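Rule-based calculations on the coordinates, nothing more; no lab input. Just so you know, these numbers come straight off a predicted model, no measurement behind them. Cβ atoms are built from the backbone, for glycine too; each structure is taken alone.
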Structure P
Amino acid sequence: MEVQAPSSPARSKSHGQKKRMSSLARNRYFVALLLLLPALGLRLFTSVYPFFRTFYFALTNYNPAFPPLKFIGLGNFLRMKSDMGVQASVSFTIVFVVVSTLLQLVFGIMAAMLLNANYRGRSIVRAVNLIPWAIAMTVAAMGFRWMFDDQYGIITDLTVRLTGIHIPWLTTSLGAKATVIITNVWKSTPFLALVFLAALQGIPAELYEAARVDGASSFQNFVKITLPLILSQVVTIGLFMVVWQLAAFDLIYTMTGGGPGFATSVLAYNIYQAAFGGLNFGYASAISLVLFVLVFIMGGLGLLLFRRVEVEY
């Protein structure tokens, strides 16, 4: 008969330590889950639940003024195909976001390079640069609305004095679109300049000194040194501004009210009109989903571009 050899004390001790470590790891995961539950619950309540609720309303004719609620399937989405206001809003939303973001990036880099230069009074210039960003969008929109006024606006008057051409900024489709984009660029560019200034100050001065020794021009320094080293910040802040400006509302509401006609109407303003103008929450929810898809597509393209730049860098 075989006699089983007793296990050694060292082996038993090692097995006990592994068991305790496993139990400790499980306890840590449990405690971590308990600590994350409030944040997870808040996120589910403020993001996931509203999304599915909006999706449900988009398939109904929900209007609190005319109950009861009825399921109409894709009726709201089919209605958008013949809604000139929504179609105009989609096209102008894309134009507004793309043009504004490109101009903000270009002027933001230019302003950052100016703020990063070495000259007297640079601190004052940096402080003044932040004034447009600190002004509330509603206040800025109202101010520019007065300045672009067709009769007594200062910008209209200067245009006539300098060119002899009277431009009806706010009463024509092209003019109103231009004024909205100009105001938006003026308001947000200082923020981008601040971000790019921080990126420029992180570039080693030795790189510019070496380029100067090699006889590189200022333009070559910008193309070969400055732009590649801040490109990741450019793509990141560009993606942020695209997503942020897709939901622009206060500028349009205050400055043009979406007019003339539907010229400057964006999706966010169209949602407001559908929800609070006619209490048609079902239709407003459907437009919200269109805006969500637009944000998803542009955000996805921005992330792909960011990863590509990150890999190349």
Structure Q
Amino acid sequence: MNAGTLLVACALDAVVGDPRWLPHPVRLMGRAIAGYERSIRPILSNRTCELIAGIVLAVGLPAVSYGVAWLVVDQASRLHEVIGQGGEVALAFTTLAARDLADHARAVRHALVAGSLEAAREAVSQMVGRDTAQLSEEAIVRATVESVAESTADGVVAPLLYLVLGGPPLALAYKAVNTLDSMVGHLDDRYRHFGWASARMDDLVNWVPARLTALLIVLAAGVVGHDTSTMSQAWRIFRRDGKQHQSPNSGCPEAAMAGALGVQLGGTNYYEGVATERPPLGAISRPLTSHSIRDALRIMWTVFLMGALVAAGLLIL
């Protein structure tokens, strides 16, 4: 992959996003995961079998995703160099999710501005896994900002990093790991063993991107805020609170975003009626309002632009 094809893919994501009518590799991965689980579950007689089946899935799907993407690009390139580059752009574009993330967050904000909590709750339910039916306006905003921060890492920065390191095949292998974690990487009784390998793999491949994202959010805070004090606050909160989250990675971009916006994230979330406590990230300098979503999206887009330019520069070197 070269700098030109990467920038074209980034531009496509910014303009087109994720049209639901367009076949998308992540949706195909989701169907493959569900089909595998449906087929293998009846023969899993104990925890060890679940663990082995989960390891096969955690290794197999990313490997197949990489192989298929490599084959597509290779065969397209054999037809013509331009066709090969077109194939790279098409595949790379599907690994990025900035526009889709922005569309979902804007839907929440628009519902809040219109004064419809019900519509806002429905919109935020498309972004997060927590219970949303009883969320207050502040809790809706918090959930949205946390999702924007975390998704800036796994939907923007991580794909850019893996596109630089290994082109569309490696980026799609990363998306396979990410999809596996979202579908089976849970701590409940059903997935504690079956999803163990997927969750650990996701922790591994997101370790560097999460910290890169936090650093880019710190820089973006200075660009958006037009001063260095916002940057220093984002850096301070990232360093202070980034390690407090139960996830080894999610806390980094969330803490940096909390510092950049001057808000506090974390707190009590409910999943299927069960309360889960998240450590507080940041300090309450400003209330969480619909403006917080707008500002978080400004930071996300700035991170996307900076990340794309840095990635293109690395490919030129």
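Where is distance in nm of label points 7 Å out along Cα→Cβ at positions 131 and 299 largest, in which of P, Q? Working shown, then result.
Working: P: 3.6; Q: 2.9.
Comparing P, Q, the top value of distance in nm of label points 7 Å out along Cα→Cβ at positions 131 and 299 belongs to P.
For relative contact order in percent (Cα under 8 Å, 6 or more apart), which of P, Q scores largest?
Working: P: 26; Q: 22.
With respect to relative contact order in percent (Cα under 8 Å, 6 or more apart), the highest-scoring structure among P, Q is P.
Which structure, out of P, Q, was semi-axes √(5λ) of the Cα gyration tensor in Å calculated from, if the result is 49, 37, 16? Let's see the in-between values first.
On the way: P: 49, 37, 16; Q: 30, 26, 18.
Matching structure: P.
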